[in-house]
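Trainee: Structures given as structure tokens follow.
Every number in this text was worked out from the coordinates using simple rules, so none of it is lab data. It should be emphasised that the depicted structure is a prediction, and the values quoted were computed from it without experimental measurement. Cβ atoms are built from the backbone, for glycine too; each structure is taken alone.
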Structure P
Amino acid sequence: MAGKIDLKRLPPLKALRGFEAATRHQSIRDAADELCLTHPAVSHQIQLIEEALGVALFAQEGRHIVSTAEGRLLYPYVRSAFESLLEGVEVLQRSARDKPLRVQTYVTASIRWLARWVPDFLQQHPEIKLTLTTCAVEWEFDDAHADVGLVYCETAPDPARFHWVPLFDYALYPVCSPALLDRAGGSLTAADLLGQPLVAIYTEEQNWEAWFRSSGTAYNARVPYLMVDTLAVALEMALAGRGVALVNGPFVDQDLAEGRLVRAVSHTAVCPGAWGLICRQDVKETPRVRTFIDWLSAQAARTLP
């Protein structure tokens, strides 16, 4: 392990920028213009270094400055240090760019919405690599293993810790296949649904009760026809004409538009919370996170009716 560096022996590091620019230009004024500082500010930086080192770094010749022998001796070391630091920053930035952006969401959101947009994002931003992880039942954003999450939150996350961008209301509405609706006589009421094969997600069984209550229909507390673990499975059953699924987001827009699914009943229940994008506050302005959030927010705006 490298030994400790005695930083107390160094002059003020911030002032070295003024020294480097003034030496390169042989001009206090040009150095001040480059660094967006005032002429006295750069002069003060140089004075601090001279006092710390006990030597004069510049001499006045008429209206101009020239480096002293001591200034010429120090300059290549300062220049080399800055170049080495810049190289280290560039290596770090390249390393950060090479790391994939980790996006967390749920199985259904991934399959039925996010996967539709991700290829376009990667085509427009080839400099960003992306990995998409899905979970079936874990709703919490795992900031230790993901940079951004597309998740549902019943209440807005703690703003001191998380940056939150809501995208969609948590809107519940039942869908089924046209064939199932035809078998039911071509139309259904909320009460009629109690006689149909309902498909429920076991972590969201309360959603059916909330939807019936919102429609003004007394809910029969019996267990629905079938319990499944994801909305993706429920929708496959609905597509096959085997049941009525309750959708909680923009995950069947294409199926509805192309006639593979229909609204079983027109009533929609808007529940507390929203679908949105989440990340830690300390990473929200990093270029790849900001680019992804801004881009996907724009796609979501296009999805809204």
Structure Q
Amino acid sequence: MRKRKGDKIDGWVVLDKPVGLGSTPAVGKVRRLFGAQKAGHGGTLDPLASGVLPIALGEATKTVPFVMDGRKEYRFTLCFGEARSTEDLEGDVTATSDVRPDDRAIRAALAAFVGTIEQTPPAFSALKIEGKRAYDLARAGEVVELKPRPVSIERLELVGRPDADHADFVVSCGKGTYIRSLGRDLAQALGSVGHLSFLRRTAAGPFREEAAISLSKLEALGHIPALLGALAPVGTALDDIPALALTEAQADRLRQGQPVLLTRDVPPSGALVRAEAGSRLVALVRSDGVALKPVRVFNL
């Protein structure tokens, strides 16, 4: 059996992704720095966006869906007067407008974008159409038609107005929300057109920008074990899931894929629980009201 390339490194790196670097190359750089066998990320960030890109190494990749499904927070600047093909600074100008809404009009328009709304993703996105990425089709000059879909926006606030052409916002939203589309639609609702001139993700699930580390700082750490100090535990992504302490014997059963019968303190049927033995994360388990059945087992 051929040995997988790399070392067994398990945990999360909360990268402060710089502008100009794509999410996939960012993951590759972090993986190579750590020499890790396996890596993934907790939600794509546009090349022209900066901020929180949670990168999972090793066993942490098993918890990626929980970060993908978590709330995201962003700061963004909407530039009025120019629509662009990519809905950010990268694209070609496709329409112009002389309309510059005032603060009062902007604040009045925001309520329509809070809650569950229908949103059409941007043509330049990683969504697939008949097996091909939308951005590849768009770059090839094809007309890309994506269907609107429901997204959840919890909070949207105007926080600054540098000048008549620009407005600064903060937003908290659910999975699958495109901030570029939000900016486009908000500008149109205000009788203008617009694109994003700045976008920064400040939180993704439990990971926040205060805990993020830049690529240059990671590179300066240089090698193991210094790099290991930048790792957050695998279980960080599961912080909002209740924990249950088990004995080592019970933990061994779960590691072998077997259910564990409980005689007391049984979580309600259907509940998802973090099974732990001592300080070690053992598995994600689901209760059927009598026993705990492993959903994800961790080799930590």
Structure R
Amino acid sequence: MSTATKARPTDEELVRLAQRGRWLVLSTVSRKKAGHIGGSLSAMDMLVTLYFDILRRDPSRPDDPDRDRFILSKGHNAIALYTVMALRGYLPVEELDTFDQGDSRLQGHPDLLRLPGLDASTGSLGQGLAVGAGMALEARRRGKDFTTFVMLGDGEHQEGMVWESVACASRYRLDNLVAIIDRNGLQQYGWEHDGGPDSRFDRLDPWAGVDLCAVYRGFGWNVVEVDGHDIPALRGVFSAAKERRGSNGRPTVVMATTNKGRGVSFTEGQYKWHNGVATDEQLAQAHIDLGMDRVEAQ
């Protein structure tokens, strides 16, 4: 396989890329008046680390059969994936301005028939891990050495198909499969409760009181916990997950604790910014919050 020969980026370079990515997400959604902010910002450090350091992929050969696979199961955060792919060279950064247009390659949810470099069309929550398990199983049967990564949201685990896929991956000993849980602890809607008229739904941690790590271990998975915004730690965890391929027959789940809306003062930790459109004044504040003057100068 031919791969790009660029030097491995430093931690500081990845941090700057993630900040630029957050700015591009927020500003693009503001211009296009559509898109999901909170989960895109919480996932940005992980996506940058994967695409710039971990995944064996070459933007000039997006369909290489030996590439590592990546599936964004929480497909409503497509703008984050498109942004990182643009920064990585899969498409011009300027093309982000076509996001969510009818004739665009950059639809509101990933469409692999439109954009080279996507490995799955996603958007219906709960399905991505099943697709990834199928890819991992086929890779093993064909003797391929690529790793399949699937990023899910924590609320997405409320879909039963996720648990069927968790059981299946363990049953077939898919140690070439890595699930990444963006556990930001907030969702747009939740269970009804008696919190009063202003809190009709409990949007806090959809798995509060449930030890998700213990559940995955019970299914026979290798479980790793990490701060989803600690880029040096992410590099180590993702690299180790790849190295486990072919070692013990246990799929790996990376349980990443993150903050929804990470990095921007008015979005961080706010469920109302699951989606939303920033005003000009808010964009100016975000530019400051993300240190974009410094990032753009480097």
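Trainee: Comparing distance in nm of label points 7 Å out along Cα→Cβ at positions 86 and 118 across structures P, Q, R, which is largest? Don't skip to the end; give the middle numbers.
Mentor: On the way: P: 3.8; Q: 2.9; R: 1.5.
Max of distance in nm of label points 7 Å out along Cα→Cβ at positions 86 and 118: P.
Trainee: Ok, one more. Between P, Q, R, which one scores greatest on FRET efficiency 1/(1 + (r/R0)^6) of positions 14 and 206 (r between Cβ atoms, R0 = 35 Å, to 0.05)?
Mentor: Looking at the calculated values, the largest one is Q.
Trainee: Something else about it: Quick check: 128 is what I get for volume of the Cα convex hull per residue in Å³, calculated from one of P, Q, R. Which structure matches?
Mentor: Values: P: 191; Q: 170; R: 128.
Going through each structure in turn, the value belongs to R.
Trainee: Which of the displayed structures (P, Q, R) returns the greatest value of FRET efficiency 1/(1 + (r/R0)^6) of positions 30 and 262 (r between Cβ atoms, R0 = 41 Å, to 0.05) on calculation? Write down the numbers at each step before the final one.
Mentor: On the way: P: 0.05; Q: 0.55; R: 1.00.
Structure R comes out on top.
Trainee: Which one of P, Q, R has Rg and Dmax of the Cα atoms in Å, for residues 182-253 alone, as calculated from the coordinates, equal to 11.7, 32?
Mentor: Working: P: 11.7, 32; Q: 20.9, 65; R: 16.6, 53.
Comparing all candidates, it corresponds to P.
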